[in-house]
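Trainee: Presented below are the structures under discussion, each in the form of structure tokens.
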Structure 1
Amino acid sequence: MKPLFAGIVLAGGESRRYGTAKALEEIEGRPFYKIALEILQPLVEHIVVVAHPSLQSSIDEQEDVTVIMDDPEFRGEGPLAGIYSGMKAYEAAYYLVLACDMPLMKQQVYRQLISLHFLLKTDCSIVPGTRNRVQPLAALYPSAVKPVLFDLLKNERRRLTDLLSRLECAYISYHSHEMTRCFRNINTPADYKEMFD
């Protein structure tokens with residue numbers, strides 16, 4: 001019987017805009033990817049970290065964590081390729097996806113996604129939203145999404161909006177400053193400085 005929940009951490013690549021690998025950037029000595037692991041580990045049976053080859057030796061493998069590269073067929077084709085590769089690498093009924101460049105994320109968000117999943121009793125994807133902006137890289141997806149991802153990637157449709165338009169989704173909205181702050185992502189050193197200095 002396959003596990004109910006697995007995690008997929010999108011550790012990204014060399015982060016050209018940032019200048020160094022964001023996954024290895026730190027807050028108080030904790031790399032971003034480890035923060036993501038700590039959020040998801042209590043909620044899932046296994047986590048797949050999808051990382052650029054240049055980062056693999058820098059990411060600690062643990063008993064319940066596997067570090068992979070994108071599937072060779074879609075290597076370097078963005079977050080959809082990362083989600084697909086994570087699903088292909090480890091079979092589960094549902095996946096909690098988290099991009100590691102959201103270091104302020106709270107485990108509470110994922111507990112709410114799981115609670116909503118059980119409340120709805122459906123196989124739809126559950127995607128957070130903040131002030132009219134969806135957050136598909138911090139979401140819950142059923143395994144049925146995998147063939148949709150494959151089809152999109154095969155047809156060179158790599159945008160997250162392409163994915164959401166093909167899925168049945170439930171959305172959970174966050175409006176308070178405390179919760180919308182969870183979804184702030186870091187793209188540049190200026191973002192980091194603004195967030196933590």
Structure 2
Amino acid sequence: MAKLYFYYSSMNAGKSTMLLQSSFNYRERGMETMLWTAGVDDRYRAHHITSRIGLDAAAHGFGPDTDIEAVVAAQHARAPIACVMVDEAQFLDRAQVLQLARLCDRLDIPVLCYGLRTDFRGELFEGSAALLGLADTLAEIKTVCHCGRKATMNLRVDEAGQAVVAGAQTQIGGNDSYIALCRRHFMERAYG
């Protein structure tokens with residue numbers, strides 16, 4: 001039986017790189033993958049998964065109204081899909097996570113999701129919360145804080161490098177907007 005996987009971490013842990021490597025491994029063996037990424041993430045190129053080390057692949061974009069299950073099922077009926085891979089999975093909504101679970105359960109297609117667990121306030125994203133509750137396998141991808149401890153938090157910073165603790169949950173950005181920190185240093189910078 002196919003499984004739903006959630007690989008989560010803070011920023012800059014290599015999630016996109018791991019997804020692209022997994023897709024490459026499937027394709028090298030002649031198996032088709034279907035890649036997805038959040039339509040809202042346009043840091044590099046729209047509807048592309050791009051890693052910080054330069055790997056890149058075209059992907060389907062999803063938004064709040066995207067029926068991922070229907071798109072995948074239609075493609076799978078034309079040509080078998082060996083695996084579905086979702087980058088920026090924190091931006092999924094609960095209904096889309098349920099769709100991904102049904103792809104595993106009904107069509108026997110493994111689904112690998114990669115994303116952030118929490119936002120810049122330390123709160124769960126809707127997609128992450130649903131994946132934490134529904135995924136068959138949860139795996140933390142580790143990265144490090146400047147102090148050498150495991151980074152688990154994402155601190156949003158302004159242009160001057162000062163902590164931002166209020167605002168919209170979603171603000172697209174990279175190293176210019178976010179710093180991966182351990183909880184101790186996140187709390188010190190964000191809340192004193």
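The numbers here are math on the coordinates, done by the rules we state, and not lab data. Given the structure is predicted, the values throughout are model-derived calculations rather than measurements. Cβ atoms are built from the backbone, for glycine too; each structure is taken alone.
Trainee: One of 1, 2 was used to calculate mean count of other Cβ atoms within 10 Å over residues 48-55, giving 15.5; which?
Mentor: The correct label is 2.
Trainee: Where does the value 24 come from, among 1, 2, when relative contact order in percent (Cα under 8 Å, 6 or more apart) is the thing being computed?
Mentor: Label of the originating structure: 1.
Trainee: Of the structures labelled 1, 2, one was used to calculate Rg and Dmax of the Cα atoms in Å, giving 16.7, 56. Name it.
Mentor: Structure 2 accounts for this read-out.
Trainee: Let me ask something else. Taking distance in nm of label points 7 Å out along Cα→Cβ at positions 56 and 120 for each of 1, 2, which is largest?
Mentor: Looking at the calculated values, the largest one is 1.
Trainee: Sticking with this structure for a sec: Can you say which of 1, 2 returns 3.1 when distance in nm of label points 7 Å out along Cα→Cβ at positions 144 and 160 is computed?
Mentor: 2
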